[in-house]
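J.: Pasting the structures in now, so scroll down.
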Structure P
C-alpha cells in the first residue's frame, strides 16, 4: 500500500484537534496504511502511541530548532515499509478519492510525483469518524464554504522510494519554497509531474500561526524563509502545478499541453525584469521632474 510521513506542530489547542483529524483520516484509507511521524514536538509521542503510529523523534534541526526537510525525507525512505510514499502536511484530510487516484498512478511504468491543489476549510471540532457519512460531510463543507488554493500551494507529494533520496538541500520545513523545489527536482530528474487536482479533493484545515514567535509574517518573511527562498535561485528551481507533465482526469491521464507555455512565460518575465528595473532606475530623475511615478512592473 502506502507510507505516509509528516511532522507535526505541538499538539495543543486547535492544532491538536486538526492534526488528530488529519492522522485519523489517513488511517481510514486502507488497513495497510503506514504512518511515520517525525519530531519530538510536545504530544507527538503520546498521539503516536494512541493511534498506533510509528514515532521517529530524532530529526536534524537548524539553530532555531526548525526541522530540515532532507532529514525527514531521507529517514522516511530508509525505514518505510512500502515503496510508495506520501509526504503530507499534518493538517490535511484525505478522502477516498485520493485512494482511487493512488491506485491509478501506482501502476505507471515511469518515475512520477503526484500532487494537487488543496481546499481550505474552517474545521474547529474533532471529526466523527465513527459516522459513515463523515467524508461526504467534509467534502460538501469544503466545497460550499472553503476555497481552492492556486497552483503554487502544494500540501502532499506521492512518489516512489528513491526520488528525492539524499538530494534535498538545506530547506527547513514549515517555511515557504521547499514544496516548489520538490516539483522542480522531480521534473529535473526526469520524473513525470502529475496534477491530480481534478480528481482528488484534499482538505486543508485552517489554523493560525501562533506557533511562530512572529506569527504569519515570521513564517513567510523571516530569516528562515529568506534562506529557503535563496535555495530556489530565483525562479530557476521553482515550479508549480502549472508545470505538470500530466493531468489526472476522471477519464484518464492526459499530457498537459500548456506546461511549456507556462514555463516560457515565466522565463521571459524573469529575463525582462532586470532590464525593466534598470530602465526605471535610469529614468527615475526625469520621471520625477515631470511628475510621473512608477505604477507597476512586469511580474512573474
Structure Q
C-alpha cells in the first residue's frame, strides 16, 4: 500500500509543455504519467517497478518520501501497467519535458529504478543529455530472442510489447548515457547475465551478493541509499560511503537468509556451522537454527 492519502495531489497540467520546475505538477496520459515535487537543484527521476504498479493510481512516485527527506527535487515517471514502460506515452512525456528545457534547470539529474524501473531508467535517460542512472537489478531486455536466459515474469512479459524496436534493448542505450551505476546480486543467474550484457566503460557495476533480485530492499534497510545518492550527485560514481553503509547488511534478515541458503547449498559443514553461529550471535534466526540442526542430523560422510 502507499501513503497517497497523506500526499497532496499536485494539479494536473494540460500537457508537459506547461511544466514549471518551481511548482508541483502532474501530467496524466492514458498509459503513463509524470508527478513532480520541487526541491533542490538536484533532481531524481524515479520509475515504478512491478510491485508499485499493483497500487492503484494516483500513487506517489517510487521512493518519494525517502528522496524528499534528502532534499531532492523528484520527478516520478509512472506507468499504469507492467509493460517495462514500452507504451506510447512514457518516452514522449520525458522527451517533451526535455524539449522545454525542464531538466536543464537542475545542476544534476539522476534517473533511478529497480528491475522494470531500472530498464526504463537507463533507456529514458538517453533523452536527457548528461543524466546519470542508478539501476538496481535491471533487465537489459525481456525479448526472448535477445535474452533467452530470461524466463521470469512470464505473464507480464506476454502481456507487453517485445517486438517494437524503440527502447527494446538497454544495451543499445549505453553509449548515449553519461554514466550508469549498476547494482545487482551476481549469484542470481539472470541478473548476472543481464549485467554482463551491460558491460561498458561508462558503467560502474557493483555486486551486492545475497541481496537477491530485490537488491534495493537490502540497500534501503542498510540505510545505504542516501550515501549512494550523495556520492553519485557529487562525483558521478558510488564510493566508500556507500560500501561503509552496506556493512550493515549483516543485520538485514533478507541478506542473512540468502547468505545462509548459499552456504548450505555449498555443503561445507565447517562453513555452515561458522556462518550459522555468527548469524545467531546477532539475532535468533530460525533459518540459522535449522541449518545447525540439519547439520547435526546429517550422518558423517
Structure R
C-alpha cells in the first residue's frame, strides 16, 4: 500500500489511521487485538491513541487504550519499526495531571511509554491548547524528549490558525522544534474548523494533517437518520446534532455516490477526507472485523470529480 509523507516528520503512513479511542471502551482487549491484527495485515501501519483514552467509560481512569496497544505490540511480534504510534498529552489524568507544562509532559511521557511497552513514541501530540503555559515552555519540554529519543516527532491537536501560527513563530524565534503535524476535527459535516486559513497554513508550512471524528461520531455511516435511531449508539448525544437539513443532504449525497460505486456511505465519507487538499490521512475506529473490512475499502476507493462536487455542494 502506498504510504504518504507526514509533513516534515520523516514518517510515512498509510492513508488511514486506526482510532484507538475504542480500546477498553466499546472494544475489549481481545477484540482490540483482533482488530489491530487485521488492520496491519491489510497493509496499514498507524495507531492513534492518547493517555486519557478511555477515561469516560465506567470504571476506567485513563490509560486503558495505551495499555491495550502496548500488550498488542508485545504479543504481535511485529517489528517496532513497522508500527507508527501516535499518542497525546494534555487532557486531565487526575488532580494536577493535565496541561502542557514541562513538569507534566516529563511525567506523562514516562507513563505513556510504560503503558505502551516501548522506548519511543513516533508522534507525540499536544492534545488541547493550554493558555496557562507558554509555547516556549511546552516546545522546550519536547526538545528534551526529542534529544533523548523518547519522542521521534511532535504535533498538536485542536489549534486554530492563529494559535498554530503563534506556536510556529515561538518555535522559530526560540530555536525550538515546531509542530509538524496537526490533528483537527474534520469530516463532511464539520468542515469549517479546518477548511480555509488553517488548511492554507498547513499546506504552506508542510504540516501533516491527521483528521479525527472523520465519520462525525458515526453519523456518516448512514445508520442514524432520525432521533429514534440514536438509542442504538453510545454516542447518541453526539450524533443528534447532525440530524438537521444539512445532515440529511449530506447523507443523500453519500447514498448517491455509494450506490454508484457499490460501496457503503462510510467508505465514501472517508475517501472524501483522503482526497481533500492538505489531508494526510483520516482517523477511523471500528469495533468489529466487519466494520474494519469496510473501512479498509475506503483507502482503495477513487472518487471522480463529479462525486467530489456532489459531496462538496451537499456539505456547504
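J.: Which structure, out of P, Q, R, was volume of the Cα convex hull per residue in Å³ calculated from, if the result is 147?
T.: Attributed to the structure labelled Q.
J.: From which structure (P, Q, R) was mean count of other Cβ atoms within 10 Å over residues 10-17 calculated, if the value obtained is 13.2?
T.: Answer for the origin of the read-out: Q.
J.: To test your reading of the models, identify which of P, Q, R gives 3.6 for distance in nm of label points 7 Å out along Cα→Cβ at positions 98 and 154 when calculated.
T.: Q
Taken together, the values in this text are just the output of simple stated rules run on the coordinates, not laboratory data. The structure displayed is predicted, hence computed values, not measured ones. Cβ atoms are built from the backbone, for glycine too; each structure is taken alone.
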